[in-house]
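Colleague: Once you scroll down, you'll see the structures, which are given as structure tokens.
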Structure I
Amino acid sequence: MFSEELVSLTFSNVLVVLALAASPISELRGAIPVAITVFHFPWYYAFLLAVIGNLLPVPFILLFLDAFSKPLGKIGIFERMLQWFFKHTRRRGKIIERYERIGLALFVAIPLPITGAWTGSVVAVLFGLRFKHALLSIFIGILIAGTIVTCATLLGWSIFGSWKA
């Protein structure tokens, strides 16, 4: 059994799972089902890699979003895109505005489109949450979302159906 686990855990497969989890579109909602159903990772490796990958961009977003958005906001097309994105993110952030850290954790924990670590990080910056509090809340939300997605995948409720590599 142990050697079978090592066969599926190739370096390239691990990198794919980390990249999927770190990307703003799929996050761990895409990484865990791929790791389990396509690469045949044991659930605990899939969960761990997805959590790590999903958490990777969070500190950078929390620390540097303002620094990047201000200069980009002065360029026509980026200004419109950023205004649209911030407007929609603020609208989705009502729970965070009301409950702050607990709301942020719940927002990230709900494994639905446009709720996750990336959007949660942006909302935390927009609402001025302190770095340490935002990072902890997002981490807790990622753990909850990872648990939900892992259980759903193991029960066969994956968005990818029953893919087999």
Structure II
Amino acid sequence: MNKDATVNLLDFLPDRAIRIDLKSQTKKEVLKDLVEILVEAHHISNPDGILEALLEREELGSTGIGQGIAIPHGKSDSVTEVVAALGISKRGIDFDALDGEPVYLFFMLVAPSNAAGIHLKILAKISRLLKDKFFRQALRESKSPEELTKLIRDENEY
């Protein structure tokens, strides 16, 4: 059994942290929108600290990893446990992705400063899931957060 089988994305990503039609048009807007989703879904009190951590991380290099995917992530003491949000842009956003292509799928991950191990396991899990182009396409075509959650749950079991 591979070692990340114990990591289940859905433990960190409730339906209410999923938006299937982001309206953002710029990199900064999408980060702000995802932080708002995160704050609402996970009852976080200091969104500014999270946005700051994400923007600092983006300055090191874009988390737009190519193939229409970005995994913005950072560490912040505004959270006490790892939290995630997922947003889908129907028209794509210029996110300075490594391949220069627009980004449609945004998996945001925020961890407390002391949570290196689990944070990295979740990032690895997201990357592995998103390698499958059929899975990426199915996520993009999801009609509801519940449908998206089911796709992730089904994929998670392999």
Structure III
Amino acid sequence: MSDVKAFIISRVVNAPRDLVWKVWTEKEHLMEWFGPKGWTMPKCEMDLQVGGTFLYGLENPDGMRLWGKWVFREIIPPEKIVMMNSFSDENRGITRHPMSDKWPLELLTTTTLADRGDKTEITIEWKPINASEEELAVFNSSHESMNQGWSGTFEQLEAYLPSIQ
């Protein structure tokens, strides 16, 4: 059996933790910055409570749309969110990654926000859940790509934060 190599990325942003919590948990803010660079979020629904979901549709400049879903397991404002993260369809069904049919269906995701003076350190940890050997191998080999994706997302967050401070 393959070992799961958790994907972990951190970034310190120039904003207080309460503000970062707000833009991470309110749909009108998420719609402005969340997702890969160059993509927009034309649709989302947020139910921020344990057992609730965040369903979102992302669209690239060519009109390709993909859906994602978070199901919240633990929420400790303003410091921690634990959720199941998956690709989805617009009806909340779990689907395969649109570009990799060997990507794990579900990832246990922990997002932590830590005070760093007047800044905030954001740490994301992803671990596949109930994944096959093949899915674990794909996940373990995709860390560089995940790092690039999250780096672009963090850049968008950093560009958005000054507009609401």
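Colleague: Quick check on the output: -13000 is helix-only ellipticity at 222 nm (-39500 (n - 2.57) for each DSSP H run of 4 or more, over all residues; to 500), derived from one of I, II, III. Which one produced it?
Modeller: Going through each structure in turn, the value belongs to II.
Colleague: Kindly point out which one of I, II, III the value 16.8, 56 was derived from, the read-out being Rg and Dmax of the Cα atoms in Å.
Modeller: Value 16.8, 56 for Rg and Dmax of the Cα atoms in Å corresponds to I out of I, II, III.
Each value in this text was obtained by applying a stated rule to the coordinates, not by laboratory testing. These figures come from a predicted structure and were not determined experimentally.
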